[in-house]
Structure 1
Amino acid sequence: MKHIICFILLLYEGFSLFSQTQTIIFKPDSIDGYDATIHNVVAPNHLNEMYCIYAQPSGYYYAYARALIKFQQINTQIPTNAIILNARLRLFGVDSYWGYGWGNSCYPGYNYPYYANASWIEKITQSWSRTGVNWYNQPATTTENHIEIPNSATQWNWNFADSSQSLVNMVQSWVSTPASNYGFMIKLQSETADKALHFATSYYPNELYRPELEITYTVEPCDIAAELPPEINVCEGDTIKLWNLVADSGSCQWSYMNADGNWANSTDDTLIFVANYSQTVGLIFSKHVYCDTMVSVNINVQPLPAIVFIGDDAVCLGSSITLTATTDTEGCDFLWNTGETSSAITVSPNVPTTYR
């Protein structure tokens, strides 16, 4: 006889009326700044006052330059369970005193679109050293969540600001996984001559013009708990149900062994499976991606008992007969399809009847 064994999963969590929302502004200086400009024909600038992103002739070569920036303070000043609500990046232009020669290549009256200097901000995906990076060992980047810098509007002192969802996503990835915070790279969308774009670095003398990243985040209290029965004893082939009475308050990630003996996962609020093997079922219950708890329950699967029926299988109309079920397995309970729970039952069928 197969059973469906139903266990209620009790889940409870504490709620806070207030989350902790904070805004922090990173504006690194020459001491804690981590940036560099790399060139393909000249030595990289690791302590320069200006990012100069360009493509232009240089003797027999075309010279290219890209900028790398990492706000490394994120790793130590924002908790990894923070949820980023807003982010704003600001880059500030330089004047002719600090700029190189021609300044930004795109501005009214200049030869647009030949000198268009629109650029990309791309997330860096590999480690790099501020003092060791150069054009030929530069780290890889990804175009996922990249941010567009439009053509500059003035030759000097042109500023850029972005608060897009792409920036929020980029910052969230750094916060959630600090080891992945390699910063970002700025490069021209079209690296053909003659284009240039200038921004102040963390070494710029006037601190107001240094790169700035403003982040607003919240840290929701992680007050969550889950409970499962300590142990469940079932027969081989029984169907087990585990479910969550408050499914709208969180999400479930189950780990269990299926009927074929293979480990499987489920994100359903109600876990239903056939238990053929003893195992430990695990549950990760999450309030949100940064707040979860884990519990488990031992499932002990016993082999089905061998049942022997004693008694005749025929009876005259109007007579009664006693049916007896026996087993060598200790501790068994009996349940007939008549609803009786003794090992022996007496029946008086009027028509051919099957008793189980």
Structure 2
Amino acid sequence: MKRFISLALTLIFTAGLLSSCTSKTATAKATEYMGLKPDTLYVYTGEGSEYAGYSVFNDYIRENEGLYQRRLLLSNNQYLGEIFNYKNGMFTNYYAEPTLTYFWDMTKTTPNNTLTILKEPLQVDTSWVRGSFKRDVDADVSITMNAKITSMNASVTVPYGTFEAMEVTISYSDNSQTTKEYYVKDLGLVKTDVVSDSISYSSNLSEVKPGSSMDMQFAYFYPTSATTIDYETRDCKFETNCDSAAVILSGFNSYTEYEKGSLIPDGTKINSVSYSSSGKRLKIDFSKEFMPIGISKEDEYAILQCVVNTLGYMFNATSVAITIDGGAYKSENIELETTLYIPVAGAPEESSNE
């Protein structure tokens, strides 16, 4: 378990940091070193550990705002979400989601993390505190990670090629681990070497796949009667900066087994999504077009449960609240308070994306 925890921490702190650098001038901006290409999959193979391999995809790139969201597909098929900002010459990871089962723009999310990946000026001997963490939740002492640029022209060879790279060395205050990261201009992070008390391993860039998308599977529920429901599995394709709400809603309108074909009325929009990963509670606000007309109370309850189940498993939530244009859900048959969370029921394995 100690080995896995050590590796997981290193992946959170270093993996997918697709930075670039061959410029040796101190005037270069940190953003010039971020290889944040849209619709591109970066594949890393691991050596020394089964957990060292992973892939990276950029979900959202808000360059004008200095905000960047990406996901790591780990070797255990779980998604790790990360959000970064560029401000005051620093490129910082300010949010981490350990199990990102969904695809949604979270760049405005409240920070829960502070890890400074790069700091200007980008030149040899520039140093900074990357961040701190506790190896165990109950530990009294935090471990500090100190970063330093130790070379601007290190030669590095990975399966993807041989490059001249910027070398960043990260040391740990308890002397338990040393990490070296290598960045190449217009390409990104090409290599990570980790040497610790318990394990040594490396992650190496092996493929860059432009024209990629994030293809995910979700279970879309539908009523088979007023008291029973079933689901169909959907393949959903998400591209960088896509309208994920439109992709999600389209799945509700293409049933093959549901006799009505469409579960949600045309013109419905998702205004907002609020998700609490700690409480596993999801609140989703629909436009007024979502409201059903001319159906029985029993059928309406069945439809609501199908929507709750679909979105609950998609976002890894155990309960879901539905609101309409920021207010309570009020139809001819049913009224739901804005604070009412409906439990998710009937977990299909296909919808987990974990």
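Any read-out appearing in this document is the output of simple, stated calculations on the displayed coordinates, not a laboratory observation. Treat the numbers as computed from the prediction; the structure is a model and nothing was measured.
Highest-scoring entry among 1, 2, by volume of the Cα convex hull per residue in Å³, is 1. With relative contact order in percent (Cα under 8 Å, 6 or more apart) computed over the structures 1, 2, the top value is the one for 1, the highest of the group.
Tell me which structure, out of 1, 2, gives -3500 once helix-only ellipticity at 222 nm (-39500 (n - 2.57) for each DSSP H run of 4 or more, over all residues; to 500) is calculated. This value belongs to structure 2.
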